[in-house]
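Colleague: As structure tokens, here come the structures.
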Structure P
Amino acid sequence: YTYRDGGLDGDELCRRLVGELPRHLVEGGHAVLLANWLHVEGEDGDARVQSWFGPDVDGWVVQRELAAPEDYVTAWLRDTDEGARFDELYDDWMAWFDLRRVEAVAFGVLALTPGGGRVRLDVVPQQVAVTWGEQVPAVFAGQRALDRGLLSTAWRLREDVTLQQSAVRDEDGWYADTQVLQQARGLRWSGGVDSYGAALLAGCDGSRRLGELLEVLALSAGISQDDAAEQVLPVVERLVQQGFLVP
């Protein structure tokens with residue numbers, strides 16, 4: 001089966017692809033592929049796939065699934081409708097996994113761009129948009145902007161991001177109990193944010209540096225800039241990494 005069987009042992013085909021793709025990349029270009037990688041007994045499966053990326057690229061691993069060998073084999077054999085040979089092929093395939101001490105098979109998307117050898121891995125179990133390719137260049141651009149400086153960058157909140165609030169009532173009336181940011185497109189990340197963070201994000205329209213917005217937040221909240229930074233900057237950095245904010 002051309003789609004399933006690469007002709008090389010284990011995940012070697014995917015490893016070679018990641019290793020050879022950089023020679024075809026122009027400056028600012030991106031390569032994206034679907035891949036499987038093995039989790040082998042006694043090894044770190046995350047480190048295994050991250051080691052495939054060379055020192056001349058930055059990489060992004062988006063793990064979508066992690067399947068036990070028996071589930072992986074069953075899914076493929078059912079997909080190819082083996083019928084009467086199911087049991088025989090199942091036993092042969094499981095013996096192959098046992099011989100190589102494979103504990104699980106990961107599936108996901110690997111992306112790379114010319115860079116300095118930094119590789120990021122995200123586990124993404126949630127339902128994502130049918131197409132989310134635009135997040136690949138955005139994630140790498142966000143990381144480069146972080147390298148230049150979180151506070152010195154003018155960030156813009158993506159247009160598809162909404163703020164969902166849940167309120168509870170006390171003797172003084174209603175107040176927001178939880179606030180959650182939600183992406184409507186792409187990887188559809190969601191994450192909590194407090195009132196300071198929500199106020200800061202409201203000003204992120206790409207026209208002013210984050211440092212300027214932080215000064216305004218500290219003045220309006222009556223707190224020091226250091227306290228404001230301690231409160232919101234870790235959250236803002238996470239939101240950049242997950243693509244809520246773009247440079």
Structure Q
Amino acid sequence: MQFLQQFYQERFFFTGISGPTKEEALQQLCAHIRQNCPDLPGGFYESVLKRESLGPTDYGNMVAIPHPYEIMTRDNVVAVAVLDKPILWNTNTVQLVVLVSLSADENPYVPSFYNVTSQFVMSETAVPALFGFPLMLNFKIIIPFVCSNALSGVIAYIAMSLGLVAVPTGLIQLPWTMPVILSGFMVTQSISGAVLQIVQLVVATLFWLPFMRSADREIYEAEKAAEAAAKEG
């Protein structure tokens with residue numbers, strides 16, 4: 001899923017957005033974007049507000065995906081902001097804002113970008129975790145954080161399409177805090193649901209492993225450099 005790097009860039013991940021209203025939060029976010037994208041055209045914030053006036057961009061799960069009314073940027077700009085506090089957007093409370101401004105250039109990966117992003121923002125476990133763990137704003141970590149959810153969804157779809165796993169009955173609504181494996185069994189009323197979640201857990205862990213090893217190496221090198229500097233001092 002390296003194509004995601006065409007859309008998600010480290011410089012466009014922000015925290016510290018404290019605006020108490022939608023308009024103020026968007027104004028702060030657009031100001032942050034401008035600091036990291038000097039050629040951002042004038043009227044960008046106003047274009048985002050114009051689109052907001054036409055219809056809601058909050059989709060539940062405490063997520064809003066605003067965008068300009070028209071094409072405004074030469075390059076793809078996807079800004080992700082975790083607000084300091086939840087605010088009322090239109091009809092829903094929002095704390096995660098994904099502002100999307102795509103260029104006019106044709107890009108075959110745009111549908112895949114929307115696919116992966118929609119699966120992430122609708123995840124009842126991934127989004128709340130993002131609020132509680134600023135580590136997820138580490139660009140190297142956001143890739144497995146987003147993609148592992150999409151990968152788990154693909155595995156579930158294939159398994160159910162082939163008849164290997166029972167399809168959820170829809171008769172039981174479980175809280176998102178229900179433990180993994182047990183929730184799989186209860187929602188499908190079959191042991192196959194539990195087995196599916198075990199497989200998803202193993203695959204997600206293996207997917208995360210190289211990224212975590214890379215992050216661990218960076219931290220270790222930083223610690224060694226700090227120790228060396230302390231000895232020299």
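Colleague: Tell me which of P, Q gives 0.15 when you compute FRET efficiency 1/(1 + (r/R0)^6) of positions 127 and 151 (r between Cβ atoms, R0 = 25 Å, to 0.05).
Modeller: Answer by label: P.
Colleague: Thinking only about FRET efficiency 1/(1 + (r/R0)^6) of positions 47 and 95 (r between Cβ atoms, R0 = 25 Å, to 0.05), which of P, Q has the largest value?
Modeller: The structure with the largest value is Q.
Colleague: P, Q: which one has log10 I(q)/I(0) by the Debye sum over Cα atoms at q = 0.07, 0.13, 0.18 Å⁻¹, as calculated, at -0.34, -0.91, -1.33?
Modeller: That value comes from structure P.
Colleague: Sticking with this structure for a sec: On relative contact order in percent (Cα under 8 Å, 6 or more apart), which of the structures labelled P, Q is highest?
Modeller: When relative contact order in percent (Cα under 8 Å, 6 or more apart) is computed for each of P, Q, structure P gives the biggest number.
Colleague: Hey, another quick one. Taking distance in nm of label points 7 Å out along Cα→Cβ at positions 167 and 183 from the coordinates of each of P, Q, which one would give 2.2?
Modeller: Q
Colleague: Moving on to the next point. Upon calculation of helix-only ellipticity at 222 nm (-39500 (n - 2.57) for each DSSP H run of 4 or more, over all residues; to 500) from the atomic coordinates, which of the structures P, Q produces -11500?
Modeller: Derived from P, not from the others.
Colleague: Match the computed value 4.9 of distance in nm of label points 7 Å out along Cα→Cβ at positions 23 and 159 to one of the structures P, Q, and report its label.
Modeller: Q
Each reported figure results from applying straightforward, stated rules to the coordinates on display, with no laboratory input. If you're wondering where the values come from, they're calculated on a predicted model, not measured in any experiment. Cβ atoms are built from the backbone, for glycine too; each structure is taken alone.
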